[in-house]
Structure formats: C-alpha cells, structure tokens
Structure P
Amino acid sequence: MTANADITGFSARKPADPVNLPAPPSSLRSFFLSGPAGRLEALLNEGRDSAPFVTLLCHPHPLGGGTMHNKVVYHAMKVFHGVGWPVLRFNFRGTGLSEGDHDGRAELDDVRAGLDWLSAEYRKPIIAAGFSFGAAMGLKAACSDSRVHGFAALGLPTHAQGRDYAYPFLTKCALPKLFLSGDQDQYAPVNQLRGVVAEAADPKRLELISGADHFFVGHLAAMQATLRQWLDDSFSPCTQI
C-alpha cells in the first residue's frame with residue numbers, strides 16, 4: 001500500500017455533543033422487496049417529495065447479530081433522514097424475516113436488489129452507506145453502479161478473525177467516499193485503514209473518531225456529526241431543508 005498517498009480530510013475527531021437533527025418529515029413503511037434468494041425484509045423511512053437524493057443503508061454481519069435495526073445503522077439513518085431524504089434499510093438474506101441463507105459473498109446481490117428497488121421507486125440518484133460487513137458489501141456494489149453518487153463506509157473492516165481484507169476495486173472507484181471509523185476499531189487498525197484509503201481513487205475522506213471502537217460505543221453522536229459534515233461538504237445545498 002502507498003503510505004504517502006494523499007488522504008483528503010483526514011482527522012481524528014473527539015466525541016461531539018448530540019446532533020440536533022430536524023424531525024423526520026414522514027412515516028415509516030415496512031414491506032418486502034424482491035431479492036435474488038427470495039424476499040428481503042425492508043424498512044423505508046419516507047422522505048420529502050422534493051428530496052434530491054435517496055439513501056440505501058446496509059447492516060453489519062448477520063453471524064455477529066447484525067440486522068437493519070443495528071444501533072450504528074439506525075443512528076446513520078437519522079442523519080440521512082434528518083435532511084429529508086428517503087432511507088431504505090433491509091435485512092440481508094437469512095436475517096430476520098428475509099428469505100435465503102447467509103452466504104458471505106452473495107449478499108452483494110442483495111445490495112443490488114435494494115438499489116434496484118430505490119431506483120425504480122424514486123428515479124433519483126442514490127447516496128448509499130453501510131456499517132462493517134454492510135460497508136464492505138455496499139461499497140463494492142456502489143462502485144460499479146452509476147446510480148450511486150456517493151458512499152459512506154462506517155467501520156470498514158480491514159482485519160478480522162486472523163484475516164486481512166483488501167479492496168482493490170477502490171483504485172478505480174471515483175465516487176465521493178467517506179471512510180469513518182473509530183481510532184480504536186478492533187477490526188480496522190488505523191495503519192491498515194489508512195493504507196486502504198490511500199490506494200482509493202479520489203474523491204475520498206478518512207475520518208477517525210478519537211477513542212471510539214468498531215461499534216462507536218459512547219461516540220454515536222460524534223459519528224452522526226461527522227457523517228452530517230461530509231454530507232454538507234460533498235452534497236450541499238442538497239442537505240439544506
């Protein structure tokens with residue numbers, strides 16, 4: 001990895017005060033969308049009719065208890081929904097009420113099914129995000145899909161269960177990208193994560209929250225504030241409501 005590559009926006013952030021987000025503009029919708037291994041359980045936080053973007057959020061590893069109700073995913077949803085954008089969450093195959101069985105790789109197609117549903121429903125550009133396993137699956141799908149205009153990778157894993165994870169497709173991924181992790185993330189040692197980000201194509205931003213672990217325990221407000229700042233910097237005035 002190229003250690004001296006430029007990483008725009010790098011910082012180590014301290015915990016912030018809670019974010020005063022606007023009240024969600026509309027209702028929560030529960031339904032099933034069609035996936036490649038059967039129907040996928042989904043939740044849609046409906047947004048404003050005038051929203052310029054829609055959002056897809058992907059949850060962490062099912063075998064570790066990850067679902068679309070995960071705390072990090074939920075708090076990230078509040079940021080996107082807080083600017084009035086519709087936000088789709090879904091359970092990967094074999095999780096919750098979703099049909100099929102966990103695979104570990106085929107979930108990439110579940111992400112694509114979510115993108116297909118959002119695109120057909122709204123016909124608007126998509127800003128996607130994911131946490132942990134969801135960041136890895138979502139980022140790979142997003143980088144090869146012209147409907148996606150940005151991606152926020154929360155807690156992108158680089159080392160887990162004795163295995164290193166690489167993301168070679170990032171060298172050609174020209175989407176605006178946020179890599180947001182805690183500087184104490186047990187699944188993304190800082191030097192490894194900086195190396196992954198260094199090799200990624202621009203535009204990109206790496207943000208580390210000081211003292212936060214993989215799950216942002218005690219630092220969810222700081223995660224929200226950093227995510228919102230990236231949205232404002234990258235997509236303003238589309239975040240102004």
Structure Q
Amino acid sequence: MREFNLLGEYPKPKEPRFVSDDLRTIEHRIIASYRDKDFFDGNRNYGYGGFKYDGRWKAVAENICNEYKLNDNSSFLQLGCEKGFLIKDLKDKYKKMRIEGLETSEYAIKNSIPDAKENIKYCNDYIKLKYTDNEFDFIFALGVVYTHNISNAIKCLKEIQRVGKGKSFITLASYETKEDYWLFKQWSLLGTTILRKDEWRKILVHSKYSGDYSFTNARVLSLQPKNK
C-alpha cells in the first residue's frame with residue numbers, strides 16, 4: 001500500500017473553481033445522484049457540464065501501462081468507467097488486453113464512446129462484484145470509494161482487493177482544515193465519506209487494501225470560496 005500520484009499528467013484546472021452556498025445546492029445534488037443526462041451533460045452545477053472525449057486520458061493510460069507493466073497479455077478493470085474514455089485509450093495502446101469497465105449509469109453506458117461500448121457492463125453497485133478471486137492484473141477506481149458511506153467503502157475496498165492481484169489505484173476524498181472540508185463538501189456532488197488522510201489510512205489497513213491510492217481535496221481541485 002502506497003500513496004502515489006498516478007494522475008500527474010492529467011490536466012489541472014486552468015482557473016480556480018469557486019464554491020459558495022448558492023452553487024451546487026441540495027437540489028442539484030438530488031438530481032446529480034441519478035447520474036443521468038443532467039449529471040454528465042447538463043448544467044455545471046449538476047455535474048460535469050458536458051462530458052466529451054478530448055484525449056486527456058491518453059497520458060493517464062500511458063502512465064498506467066508503464067507503472068504497472070500492463071501489456072496485451074494483461075487484464076484491466078475500471079470501476080465507474082462512465083463513458084469509457086480511459087478504456088478507449090487503453091484499447092488503442094494494447095488491442096489484445098482484456099479490458100472491462102463497470103458503470104452504474106445507464107445514461108453513461110448508452111452514450112459511451114463507440115470504441116469502448118462493448119467493454120462496458122452495467123452493475124448495480126461496486127460492493128459485490130461478479131468476478132472470481134484474483135481475476136484482474138490491475139483495477140482502477142477514480143472517485144468511487146468515497147461516494148459510499150464508511151461501511152460500503154470498506155466493502156468496496158475489500159472487493160477491489162479480492163478480484164485483483166494486488167495492483168490497483170483509487171482516489172480518496174480528504175481534508176486538512178475546516179475550510180478544506182467545507183470547500184470539498186460544497187463542491188462534491190456525490191462525495192459521501194470525506195476524511196483526514198490518517199483516518200483513510202486506518203480504513204485501508206482495516207480493509208487489507210494493498211494497492212496504490214491518492215487523495216483528492218480542495219487544493220488538488222483548485223477550489224476557492226466565491227467571495228475571495
């Protein structure tokens with residue numbers, strides 16, 4: 001288990017993302033929770049504000065393959081693959097690799113990028129995966145674990161550990177100060193478990209998670225109060 005920045009090549013926000021009580025309200029969160037059209041391709045306060053392929057995942061796909069020694073003989077699973085952008089870029093690199101993506105949004109699957117559609121399966125949740133033990137060489141779960149409550153986050157981590165061979169990467173929502181917590185909580189539409197780093201590490205140890213992880217927080221997301 002190690003903290004590792006696998007997403008270093010992913011583009012960072014060019015400008016601050018402003019946060020306030022009148023943006024991303026509870027009404028927005030209710031709509032976002034369905035992870036339907038509004039979340040992916042609606043107003044920015046509901047989610048992505050338009051989720052289209054632009055090639056930004058190519059560098060991440062390259063980093064994954066280099067760091068975890070993946071090739072045509074490897075197997076890859078992504079939890080929460082959305083419209084399949086990363087899957088497409090991995091397929092372009094290694095056409096014979098076994099690549100599978102799981103997604104809870106029927107809208108995202110229906111509107112997934114054509115090159116990845118056949119690799120994506122619908123699932124009800126990520127806490128009871130329909131795979132055998134040690135089935136995948138590498139598992140990728142971006143923004144998935146912390147959308148669960150603590151009990152289900154632990155179940156999700158244990159499932160990642162069970163169906164993988166020890167190589168995986170996840171992101172976890174964290175904070176260091178009260179302001180950091182408020183900024184992330186106000187910005188994140190689906191984030192449920194937001195903890196200090198030391199608290200997350202205790203959960204990882206408890207879950208016997210052995211893969212890699214990184215923390216997403218107000219600094220990483222360039223969040224600032226609207227009045228500044």
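Read-outs: derived from the displayed coordinates by stated rules, not from any lab. This structure is a prediction, so every number in the text was calculated from the model and none was measured. Cβ atoms are built from the backbone, for glycine too; each structure is taken alone.
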Identify the structure, out of P, Q, from whose coordinates distance in nm of label points 7 Å out along Cα→Cβ at positions 103 and 127 was calculated to give 2.3. Q
Which of P, Q yields 24.9 [mean count of other Cβ atoms within 10 Å over residues 87-94, calculated]: P
Computing mean count of other Cβ atoms within 10 Å over residues 111-118 for each of P, Q, which one ends up highest? P
